[in-house]
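The following blocks contain the structures, represented as structure tokens.
Computed from the coordinates by the stated procedures, all read-outs in this text should not be read as laboratory data. Just so you know, these numbers come straight off a predicted model, no measurement behind them. Cβ atoms are built from the backbone, for glycine too; each structure is taken alone.
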Structure 1
Amino acid sequence: MIEARHILKHYGLKPVLHDIDFMVDRGEFVAIVGPNGAGKTTFLRILASLARPNAGTLRVAGFVLPAQAADVRRKIGMLSHQALLYGDLTAEENLRFYGKMYAVQNLEERIRDAISLVGLQRCRRDLVRRFSRGMQQRLAIARAILHEPELLLLDEPHTGLDPDAAEMLDGLLREVAQRGRTIVMTSHDLQRASDLATRVDFLSRGKIAASFKQGEIETQQLLEMYRSVTRG
């Protein structure tokens with residue numbers, strides 16, 4: 001699904017990403033963890049074709065970036081720090097608007113399925129500005145999967161959520177993963193990332209410092225490794 005080789009990104013004289021190699025198979029759930037400023041959001045934006053690397057080669061869903069960015073965007077769903085929802089529209093109206101942008105077939109059926117998946121049936125006709133942060137995040141995921149993307153990119157989706165909302169989001173992400181979606185999620189929460197993902201990559205100072213598949217090492221060892229590579 002993703003083949004990134006020797007990715008380099010800098011802003012002016014400031015280096016952000018250094019010679020990153022990153023491969024993701026179809027159906028994998030990969031969590032990229034690291035401290036603030038490690039380059040997680042920048043890397044996710046590059047994968048989403050929203051930013052260009054200064055060097056390296058990148059293929060997503062079989063297409064070359066940046067040359068085939070329009071084709072890639074049809075294959076991905078993106079959830080950023082902002083929900084990108086319209087507060088004066090209902091949940092259904094928001095999804096209908098985005099569905100028409102993507103020319104989604106059987107749109108009304110897809111809206112019903114997406115709203116059901118995220119558990120918002122009872123408030124589907126409520127204005128989004130009345131939603132809690134957790135409800136908005138659930139609707140944002142419904143928006144991201146509405147066009148049935150092959151790849152879902154999530155940039156720290158738990159940010160700003162209370163514990164109950166975060167736990168509900170965990171269940172939703174597991175359900176989405178079980179449906180065969182490929183997921184790449186950034187996070188600074190190692191415990192949550194290791195519980196959810198099938199693979200955890202450590203990003204530190206612009207480099208992938210280590211990578212582990214779920215169950216390869218114990219959680220405490222994972223925490224110790226994380227501290228080591230992020231301090232190193």
Structure 2
Amino acid sequence: MTGGASGIGRAIALRLARDGADVAVLDVDVAGAGRVAGEIGALGRRALAVECDVASAASVRAAVERVQGPLGPVHILVNDAGIASFVPFLQMPEESWDRMIAVHLKGTFNCTKAVLSDMVAARWGRVVNVASVAGLNGGGPGLAHYAAAKAGIIGLTKSLASEVGPQGITVNAIAPGLIDTPLLDRSRMPQEIRRAIVERAPVRRIGTPDDIAAACAFLVSEDASFMTGQVLSPNGGGWV
């Protein structure tokens with residue numbers, strides 16, 4: 001899985017390990033990935049930490065080769081690597097737009113393309129793309145680049161699901177609402193926006209990484225074998 005060094009990615013990696021999976025943790029933060037791999041090892045599963053910039057196809061290919069040696073073919077892929085920032089559209093540098101699209105949308109493309117042949121060969125696979133509720137509702141001011149990237153992931157999910165479904169592979173997306181993660185802290189979301197989102201949500205709380213890990217665990221299970229091209233949005237009811 002990508003983006004596994006912290007937050008939602010870490011929670012998903014640990015949940016899948018508890019459910020019996022061996023997990024490769026890919027992240028630009030290789031030290032953080034190593035810590036998560038250690039946690040997975042403590043659960044009795046095999047784990048591997050690999051440095052990877054998902055925006056680079058060459059980096060992804062090298063990472064996948066490192067994974068396939070010790071862990072074997074890849075049959076489950078979780079695309080979670082991401083970045084976040086708030087930038088008003090008229091003040092948004094082209095570089096900010098390009099990097100957001102590269103990490104989220106191109107990264108999902110790069111990683112999926114790199115491992116899909118393993119799933120085709122096995123005639124079984126699960127791809128779960130972590131999008132965002134912003135990809136469904138636009139996210140609000142300052143998030144045009146992020147919302148566009150996440151909406152692109154949702155479109156890619158739906159298209160690819162129809163293409164690979166006959167080969168036993170499902171492709172689904174998770175569109176989380178506001179989740180309490182280090183990425184959220186780094187995004188510098190104003191506190192008044194956080195409060196407004198929590199107050200508007202029927203459950204009256206911010207989400208946790210484990211909330212998203214539970215959705216992912218379902219999507220990679222046999223219980224979800226009839227689900228593909230779908231978008232699950234754990235968001236506390238704040239957006240329907």
Structure 3
Amino acid sequence: MRRDHHPFWAERALDELNQAWARHFLFPQFDTIGAGARFLGPNFVEIQGPNVRVADHLHVFATRQNPVSICVDPYDGGVGHVNIGSYCVLSPGVRMRSAIGIDIGDNCMLAEGTYVTDADWHDAYHRIYPGKRKPIRLRDNVWIGDGVTICKGVTIGENSIIGACSVVTKDIPDNTIAAGNPAKPVGELDGDAAFSKREHLFAGGRPYQEYKDEYDRGRLQGNTLLGWARSRLWPTRKL
């Protein structure tokens with residue numbers, strides 16, 4: 001589809017339906033879930049196991065082709081956990097697997113296809129699950145690129161960025177750009193610089209819904225129900 005032909009009112013209705021679906025079916029799967037959580041494609045989000053906790057304003061985007069999955073393994077009575085801080089984003093295809101503990105700070109962004117696992121699940125000789133386990137920690141304002149794998153025992157420092165398709169096997173310091181397999185530092189960030197963060201979307205007392213409505217009205221301006229139907233049934237370069 002060359003562009004989105006939904007009328008604004010239809011987009012808003014679909015969004016409200018998604019949030020209602022999430023509140024009814026998804027929210028009970030979390031041990032705790034903070035205010036302002038929003039889900040796009042909530043029926044493609046899977047939460048398995050206990051001890052999954054998220055703070056305020058988590059945004060999750062999932063699709064049929066790239067579902068989002070968070071699993072705490074029940075091995076040893078479910079000692080693992082996943083804790084996600086405020087203002088975080090999980091993009092399509094994010095997977096988290098915990099046997100001992102994954103802790104994600106505030107303002108973290110996990111891009112499409114990120115895989116976070118705190119266990120090997122099978123060792124080279126001892127091939128009975130879950131294998132070796134070490135906790136993972138992402139500190140505040142970490143940005144994880146597309147297709148990154150974060151392995152057991154890793155801590156990624158505040159503000160750091162992990163390049164696309166990297167495999168993180170060792171700790172990454174604060175204010176560092178890292179990339180590769182295995183990921184290694186390739187650049188530095190100024191820790192004293194003014195970082196824009198996702199929490200700034202919620203600053204000033206303006207509800208996020210107002211911000212989203214303003215954006216959607218702009219990009220969907222002029223769309224009609226008839227035009228939407230025509231774009232679905234008889235698409236052209238104009239539709």
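Kindly point out which one of 1, 2, 3 the value 28 was derived from, the read-out being relative contact order in percent (Cα under 8 Å, 6 or more apart).
1
I have -4500 for helix-only ellipticity at 222 nm (-39500 (n - 2.57) for each DSSP H run of 4 or more, over all residues; to 500), calculated from one of the structures 1, 2, 3. Which structure is it?
Computed on structure 3.
For structures 1, 2, 3, which has the highest computed value of distance in nm of label points 7 Å out along Cα→Cβ at positions 72 and 208?
Top value of distance in nm of label points 7 Å out along Cα→Cβ at positions 72 and 208 goes to structure 2.
Figure out for me which of the structures 1, 2, 3 the number -0.92, -1.27, -1.38, -1.42 belongs to, where log10 I(q)/I(0) by the Debye sum over Cα atoms at q = 0.24, 0.29, 0.31, 0.32 Å⁻¹, for residues 136-183 alone was derived from the coordinates.
1
Name the one structure among 1, 2, 3 that FRET efficiency 1/(1 + (r/R0)^6) of positions 24 and 168 (r between Cβ atoms, R0 = 25 Å, to 0.05) of 0.70 was derived from.
Derived from the structure labelled 2.
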